[in-house]
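Participant: Take a look at these structures.
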Structure I
Amino acid sequence: MNNQLENLAAGAYVLTASRDACRDTLRFSIGRELCPLYFPNAFSPNRDGVNDAFGPQGVATLNAEVLRFEIFDRWGGQVYRQGPLPLMDPALPWDGRSQGQDLPAGIYVYFAEVRYEDGQSATFAGEVLLLR
C-alpha cells in the first residue's frame with residue numbers, strides 16, 4: 001500500500017482512510033504562490049539564440065494569461081505592447097525592437113499584468129537592460 005500523495009495540483013481535497021471498522025476523513029487545501037514568474041534583468045537580442053528576447057519566465061505547466069505586457073523607454077514612451085496572450089505564447093516576448101527598428105542599448109522599464117487560472121491576478125514592474 002502506498003501512503004504518499006505526490007504532485008497534487010492546487011485545490012481542495014478530501015482524504016479518507018479506513019481500517020477495519022475505523023474511518024477518518026481529512027479535508028485540506030493546497031495553495032500555490034501567485035508569483036511563480038520572474039523577469040530577467042538583462043537580455044541581448046543579437047540573434048545568437050541565447051537570451052534574444054525579454055519576457056516573463058515561468059514553468060511551462062503554469063496556466064496563466066498575460067493580460068498586458070508593456071515596455072517603456074527612458075522618457076516614458078511606450079515601445080512595446082502585447083497581450084492578452086498565454087504565458088508561453090512565442091509572440092509574447094520583446095525582441096528589442098519597436099516598429100521594426102532595433103532600439104539602442106540601455107535601460108527600459110517593463111510592466112506586466114498576469115491572470116492565473118484561479119482568476120487571481122498579479123502585476124510586475126521593473127527595469128531590464130538591453131545589451132547590444
Structure II
Amino acid sequence: RAVTLPALHLAQRQNGWVSPDVMEYISELVGTSPAQVRDVVTFYPMFLEEPVGTYIVRVCQTLPCDLCGCAAIKDHLTEKLGVGMEETTEDGKFTLLSAECLAACDQAPVMMIDDDLHGLLTPEKVDELIDGLE
C-alpha cells in the first residue's frame with residue numbers, strides 16, 4: 001500500500017490523468033481494492049479523473065487571492081481561452097481549474113501552469129504567460 005501514491009503520481013505523469021482502468025491496475029499491483037485506490041485519487045486534488053489539456057492552469061480561489069483580484073484573473077482566462085472553469089479548450093491545449101491554496105499568499109493572486117507557480121498576476125501577465133505557450 002505504501003506505493004499507492006507514487007504509483008498514482010507516475011500514472012498521472014505518464015497519462016495526464018488517472019483512469020478507472022489505471023486505478024484497478026494499481027489496486028492489483030499494491031494488493032488493495034479499486035475503491036481504496038479511488039478514495040486516494042478523490043482525496044488529493046492533484047489527481048485528475050478525466051482527460052485534460054496539454055497545459056493545466058490552476059487558479060487559486062482562496063481568500064487572500066480573492067481579495068487581491070483572482071476573480072478578474074479567472075474572468076480574463078475564461079474569456080481568453082473560451083472555456084469555463086473546470087473545462088478544456090476544444091483544441092485540447094488548456095484545462096482551466098480552480099485550486100485551493102497554492103501556498104503563495106504573499107504573491108496573490110496566483111496560478112500554476114502545470115508545476116510552475118506564477119504570482120502577482122495581472123491580465124497582461126496572464127496574456128504573456130498563455131501566449132508564450134500557444
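Participant: Out of I, II, choose the structure whose coordinates give distance in nm of label points 7 Å out along Cα→Cβ at positions 25 and 113 equal to 4.1 when calculated. Mind dumping the intermediate values first?
Facilitator: Numbers: I: 4.1; II: 3.0.
For distance in nm of label points 7 Å out along Cα→Cβ at positions 25 and 113, the value 4.1 is produced by structure I.
Participant: Oh, and also: To which of I, II does the computed value 0.9 (distance in nm of label points 7 Å out along Cα→Cβ at positions 81 and 121) belong? Don't skip to the answer; put the middle values down first.
Facilitator: Working: I: 1.5; II: 0.9.
Source structure: II.
Participant: Shifting gears a bit: Computing Rg and Dmax of the Cα atoms in Å, for residues 57-104 alone gives 12.1, 36 for which of I, II? Don't skip to the answer; put the middle values down first.
Facilitator: Details: I: 12.1, 36; II: 10.8, 33.
The read-out was computed on structure I.
Participant: Okay, moving on. Upon calculation of Cα extents along the principal axes in Å from the atomic coordinates, which of the structures I, II produces 49, 32, 20? Working shown, then result.
Facilitator: Numbers: I: 74, 28, 20; II: 49, 32, 20.
Comparing all candidates, it corresponds to II.
Participant: To which of I, II does the computed value 0 (helix-only ellipticity at 222 nm (-39500 (n - 2.57) for each DSSP H run of 4 or more, over all residues; to 500)) belong? If you can, show how the numbers build up before the last one.
Facilitator: Values: I: 0; II: -13000.
Traced to structure I.
FYI, it's all coordinate maths here, none of it is from the lab. Just so it is clear, the model here is predicted, and its values are computed rather than measured. Cβ atoms are built from the backbone, for glycine too; each structure is taken alone.
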